[in-house]
Structure I
Amino acid sequence: MYMSLLRRISHFFKLDVYVAYLGDFSFQIGPPSSMKSLSELLSEIYKVEVTNNLRKKIESTNENSQNDAVAAGKSNTLWRFNIKKKAVKYARLYCFLRILRFFVLLLLFNLKCNFLQLVNKGLVVVITQPFYFPIINRGHVVYIRRANEPLGKVLEKGVKGYLEKRFYDWVVKRVVYLVPINRQSPGCVIPNHFDVENHYLNYPSAMSSLHVTGTWNYRKGADRVASVIENLPFQLRSRACVYGGLGLDDNINELVVSLGDCYKGIVAEPFKHYVVGDIFLSLSRLEGFQRSMAEALLQGCLVVAVSRPDSRYIEDYPGVFIVDKGKEFSFEECAEFIEELFSMPIEERVTLGEKNRERAIEDMGRDSILAAWKSVLDDVMEQSND
C-alpha cells in the first residue's frame, strides 16, 4: 500500500500538464469532451494527467441507442413537468443537495490541484471553469475561455458569480480563447481539437435531415428552435431531429411538447446520425465554440446559425450561413431559408458539406492545434525555469 502511494506521488513529480475539469462527465455539454480530447492530444508530447471524471470512455452508439434515448428523454420531460405538482419539497431538497455537492466538489478540486502544484512546481494546470484558486504558481494556470464574452464578464449568479469574479481579479494570467471575441481580444486563440478519425462520413441514401443538438434551455436558443421548426412545412418539420436533455426552466421545457417525435432526448455522439448534406441549426445565444456545430462541419453538414463570435469565425466556409447578419433574428425568415436549402439539389448540398469538412479539418485538426498549444505551454514552462 505504501509503495503504491509512493509510486503515485513520484508520478506526480514527473507530470508536465494537469487537465482539470470540475463536475460530472456529460454528453449533454461540450466542455468535458473537449477537455478529454485536449488531454489526449497533449499526451503525444507531454506527460499529462487528468481529473478522474475525464477518464470516462465515450461509448459508441448502437442501433437501439437512439430509441432508448427517446424514451429516456420523454420520461425526463414528464418528470420535469410533474415535479412541481408532485414533489415540491423534494425538488427543493434536491436543489439544496446539488448546491452542497458543488461546494464539496469545489473544495476537493482545489485541494487536489493545489497539492499537485505544491509537489510539482513546474506543473501547468489547464482549466476551463473559473473555480480554481491556486496558493502558488498562478502563472502556471492556463484558463480556456469558452463563453463568447469578454474576459471578466461574470456569467454565473450568487456565490458562483462571486467566485468567478474573484478568479478573474486574482488568478487569470494566461487565457486561451476558442475563437476571437473581437478584434481587440487579448490572449491567444486556439479552437477545440477533434479526432478526425472519429468522424467518418455517411452519405445520403434517403431524405436529408435538420439537426439541433444541445441542452434544451434559453441560452441554447430552445425557444428559437421551437418557433423555427413550428414554421417549417409539415414535410420538412418531420425531418427535424432535436438531441439533448432538458434544462431547469419549466416554461422552456414545455416547448418541447410541440416538437413531438422530433425530440430525440439524450443521445451519445449524436453526430454519428448526421449525413453529408444534412443541415445543422445553431440558434444559441451564448457559446464558446459550439462543439456540436464543429462536429456537424466534420460530418459534412451545412450550418445555419445566428451571429456569434464562433459562427462568424467560420462564416467564410462555403456551407455556413448566418441568418441574422446585420439584422434582428426572425424565426419566419430562418424557416424560409432552411426551406430554400432543402429545395437545393442534394448533389449541391453534398458538395458544400464536403468543402465544410475540408476547412474544418484544416482549422481543427491535430497538427495546427497541437502546435498552438505547444507554443503556449512551452512558454509557461520556460518562465518557470528562469
Structure II
Amino acid sequence: MKRKPWRMGIGAFWALVLAASLSAHAQEWYVTPWIEARTEYNSNVLYTAENEVDDIVLRIRPGFSAVYGMERTRWTWDTALEGQVYADNSGLNTVDVLSTAGVVHQWTDRLSSRAGFYFLKDETLDSELQESGLYAKRETRYTYGPDFGISYLLTDRVGIDGGLGLRRTDYDYDPYPDRTTWIATVSPYYMVTPRDRVGVSFGVSYSDYENTSTIATFSNSLFWRRELAESAYLLLSAGYRVTRTTLEENSIQIVIDPITNELFFVPITKERSSSDLGFIFAATLVKELTETVSVSLSAGRDQYNSVTAASNERTFLRGTTSWRLSERTTAHLSAGYDYTTEEAGVGDEKTHYVFLSPHISYRLRQNLSLLGGAAYEHSFVDYASQDTDKNRQRLWAGLRYEWPRAWGN
C-alpha cells in the first residue's frame, strides 16, 4: 500500500475562506440532504473483450448540499458517497466519495475571488470511461487539491479572469504511477454587448508522473460566449496547443492489452522526448428549447493525460436532452462519442467509445422519486494491427428522497 496524506492546499484554502468572511454578516444558510438507492444489472462489470462477468450491484448514495451566504461572500459544500455491493463478486465492493467546497468573495464591484478544494475517491475503470472513453484496469485512487481564481473588470467592457489549480492523484497499490498536476489559465475578454463576450484564453498544464514521465501542454484559443438566459448560454472556442512529453531514464512505461486487459511493462533505458502540435476547439450549448424540453450539448477536441502516463488527443461529442412529460414524469436521453489517439508513450492505441443511456424519473410524492434506466457502452480499439470490440449493458431501478432546505434559516 502506498497511500499518501491528502493535505496539500487545505491550509491555504481555509485561510482565504477566513479572510474573505471576517467582516461579513450572514444572510442565509441551508443544508439539503438526499439519499438514493438503486439495484443495477451489469452485463460486463470488468469491461472485458472476452470472458465477460455479469453481476447484480446494489448502489446506496447519500449526500448533501450546503450553502452559507453573506453580504459579499458565499460558501458552498457538496458531498456524495456511493456504496457499491456486488452480489457475486464481493471483492469489487467499494465506497466512492466526491466532496467539493468553495468560497466566492466580492471584494469590490470590479474584483472578486474564488477558492475551492476537491476530493475524490473512485475506481479508475468506470471513471476513465466516463471522462475520456479510455479503458483502465480497475484500481482505487484518490484525487485532491485546491483551486484559486480571480476576476477583475478593468473597465465597463474589458475584464480578465485567471485561475490556478493543483491536483494530486494517489493509488493504494501499483501499477499506476502517482501524479501531480498544475493547471493555470488567463483569459482577457471584451464585452461586445451585455450578453456577448469575446476574448483569448491562455492555458498551461504540467503533469509529473512519479518516476515515469512528465507531460506539459501549452494552449491558446479565441472564444465567444453568449448568455441566452439566466442559466442558458452558447460557448465557442478554437485555437492550438503544444504538448511536450518526456519519458524518464530508467523508467517503466505501462501498456494495456485491449483484448486481455493485461498490463505490460516496457523499460525505458534512455530519456525520450517528443512534441505534438494540435488544433483544439470547443462548443457548448445549454438551453431550454421549450417549456418542457431542455438540452445540454458539448463537442470539442483537446489533450488528455491517461492513467498510463501517456498523452492523448481526444475528440468528443456529448449531450443530454430532458423532456418533462407531465408534472410528475421527466424523461432523459444521454449519449456520447469519444475518439482518442495516443500521441506519446510506448503504445500506439486508437479508441472509439460510444455510450447511450435513456432514463426516466417519476415523482411519487413531493420529495420522493422513482428512477429507472438503461445504458449501452461499446468500445472499438485499434492497437498493434489488432481490432478489439467491448460491449456492456446496464439496467437499473431505484428510489431517491430529498429534503430541500432541511436545515437553515
Structure III
Amino acid sequence: MPKRWGCYPVTTVHLMVVMASGRTIARVVTSARDDGLVGVALSPAEATVLLAYSKPGIDSQGGLRVAYGPLIGRWAAPQTISGRWGIGWTNGRPLAEPHLALSPDGTVLVAWNGCLTRNACLGAVGEGYARQRVVVAWHRPGRPFAPPAVVRAPLGSVPQFDATGSAYLSGDCSGTVAIARVHSRRFSRTIVTGGAVKSFALALSGARQGLAAWVAGACSYDETTPPRNGPVRISLLRGGTFTRPQALTANTTEAMRSSAAAVPSGGIVSWDVRAANEAEEPFSARIGANGVPGSIQQGAKAVIPIAADARGDLMLEDGRSASSYGPGAPGPSPPFVRPAGGGPDEPAPSRFGSLAAAPAGRGFAFAWLPNLTTLNLSVWRP
C-alpha cells in the first residue's frame, strides 16, 4: 500500500440522476486522491454518495466519507463519517465491505467492519479479526451524519430496512440478525439459527416480513481450511419474528451457496451444488406465504433470484445445467424481470451490468457498459 499521497491517483466521482420526467441531472461529487465510490442511496428529496478513502501508512482499507444533498441544489463538501475507525481487511469471509441502506422515510444507515489496531485492520486470523467490530453511522435527510457507533451484529453485516422503517443487520457467516425497530437506534440480536452457517441471505418484503435462507455448513477464516458445504435451511419472518428453521433440502446435500428474494406471496430460494464435472449446477424452489416449499427445480429449469422491488416484481436469472458448460457453449442469458401479478418476463438489455431495485413502488434500473467509453442506463417500470 502506498505510504504517501503523491503515490495515489486522482479519482473523480460523478453522479447522474435520470428523473421520471426524463430530465437528467449530473454533478461532480468529488475529485480527490483515491476517493473510491462505494454506493449510492437515492430518495425523492436527497441523494447520498458513500466514498472510501485511503490512509497512507495505515494497514487498513482506509476510512469513509459521504457526500449528500438535494437532487437539485447545492451540496456541502464531503463529510468524513468513520472517525477513528478504519475499514478492516478479512482473510476469507465474511467480506468487510462497507454498505449503505435507505429507509422509507429517507433515513440512511451505513455499516462496516471497523478496526483500530494494525492486527485488527489486517484481519489476521484469531486475535486480529476478533477485534474488528461492526460500526454504523445514521443520517436523517437534511442533517449531518451522526458519529459512528459500535453495535452487536455479525461481522460483515449488510444493512436493510423493511417497509416500517425497522433496520436489520445480517452477515454471510452468522445465523444471528440484529434489529432496530422503527425510530430506534438501538439494535437487539435475534438468533435465527444457532448452528454454523455460510451464505446466510436475508430478504425483506413488506412490514416486518421476509425470508431467510442459508447453507448449514461453515465459513472459513483461514486460507488453509476450506469452507464446509451443507444442506439448505429456511426461516420465514412474520410480524418481526422468525419461524423455526426448516429443511429445504436433504441432509446429504452439499450446497455451496444460497440466495433468496422475498415477495408478499412468499419468495424464491436458490442454491448451487458442484456436479460430477466440477461445474456448479443451480437448484431453486418457490416458497409459499405459509412457508411451504414448492417442487425443486434443477439446472436449466431453476431460476436464481437477484432482487425484488417493494411491490413484488422479481429480477431473476435463468439457471444452467452442469452439462451446458465447456468449449463452445453459449454464455449466460440476460437477467429478466418477472412482473408481480403475471405477464411475460422482460429481459434486461445486456447479460452483464449493475442493478438497483426500487425501495418504494415498482421498478428496476440496469446500467451496463457496451464498450469502454459508454455507460448505458435502462429503467424497467410496469
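Any read-out appearing in this document is the output of simple, stated calculations on the displayed coordinates, not a laboratory observation. Treat the numbers as computed from the prediction; the structure is a model and nothing was measured.
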> Looking at structures I, II, III, which one was Cα extents along the principal axes in Å calculated from, given that it came out as 54, 54, 49?
Replying inline: III
>> Once relative contact order in percent (Cα under 8 Å, 6 or more apart) is calculated for all of I, II, III, which comes out largest?
In response: I
